[in-house]
Structure P
Amino acid sequence: MNGCTSCAIRNCYSENTRVGVNESNFATIDGGFNTIEDCAVYTRNEIGCNAYWVAGSDNLIQNNEADVGYKDGSHLFDGASRNLFIGNEFFLSRPEQFSIWVVPSALDNEFYGNTFHVGILNDESPNADFCDEDNDLGNSYLDGAIYQGADPNGGTCPTDLWP
């Protein structure tokens, strides 16, 4: 999706088991207003980037499953602004991997209703949002997955929102 605007990838399966391949399954670079939804990513090589490389803006990444083995789930880099990750599930193999890594210059990104298995959600952004308060929708961290960043609620909704 390099340079793509208003493009959509839906209901797909992306598999990478080739050894020595260093590439992301999906990349949104210099584009915007794209959608990646209802897709599954499966990869098992020991080097590589991640399932979703996001360097564009206003993209919707929803209802996907990323079983990335030794890769990272997603990186949001310079220019990655106003992206929404909702309803995704990330499976990683090692606790030191990044389920999501948000750099300081990636602004106004939102993460709701995602489930992270193993790994680290590394939030370096000054203003990422991890809670849809209108719907009490936060994120789940399972199997030792953790949030690291400035969000006072630890990357999910405040506990007073939950019944």
Structure Q
Amino acid sequence: MMKTILLTFIILFNVSAYSQNIKIENEIFYTEVANGVNQTRKAKFSIAKETIDKIKLSDSYKKVLTDTVFLKANLTKRKISDPAVAYLYSQVNAAVLMTKFTISLNLKNKLTFDFIEDSVGDIYFNDQSELIVKFYFKSKNDLGNEILSESNYNKNTGKVDITR
């Protein structure tokens, strides 16, 4: 009996601890992303309340609300119950995937892609009302020199601009 209670407590603690890693709190979106060797990294993005409100009015967000498969998968796999958090999680991961793809065209060793620890990215709408996900990363060039870069992913066009 005691083992069952202890096991239940451990499972509940692990589930709640995991689900707390991906959230919006005080205009910061906390999430997890994979680096070049698929290690999980914690990432933070500044996001204004006005940006969240504008996202919730968008057609792409409204589509998410009707996509029960997507919502259920995020609830089951990542313990994300808030559709806005699930939406942001998918946008950030799309930005990371497109950035990895873009740098793989220019780098010999794409496995060196990693996030800059303690940096804070941004999620915002630009002047053309396009959703932008901006974050900072490091990678190594052909000579093994570490390069610090900024990625700007445009959700509307699917394109990434990388500045060094």
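Nothing in this text is a laboratory measurement; each read-out follows from the coordinates by a stated rule. Values in this document were obtained by computation on a predicted structure and should not be read as measured data. Cβ atoms are built from the backbone, for glycine too; each structure is taken alone.
Here are a few things to note about the model shown:
- Rg/Rh (Cα atoms, Kirkwood Rh), for residues 88-135 alone from the coordinates reads 0.99; which among P, Q: P
- Here the criterion is mean count of other Cβ atoms within 10 Å over residues 24-31, and among P, Q the highest value is seen for P.
- Entry that produces 0.9 once distance in nm of label points 7 Å out along Cα→Cβ at positions 96 and 120 is calculated, selected from P, Q: P
- Comparison of P, Q - label where relative contact order in percent (Cα under 8 Å, 6 or more apart) is highest: Q
- With helix-only ellipticity at 222 nm (-39500 (n - 2.57) for each DSSP H run of 4 or more, over all residues; to 500) derived as -14000, matching label from P, Q: Q
- Structure responsible for 46, 34, 29, with Cα extents along the principal axes in Å calculated and labels P, Q on offer: P
- Answer label among P, Q for the case where log10 I(q)/I(0) by the Debye sum over Cα atoms at q = 0.12, 0.14, 0.20, 0.25 Å⁻¹, for residues 32-111 alone, calculated from the coordinates, equals -0.30, -0.41, -0.83, -1.20: P
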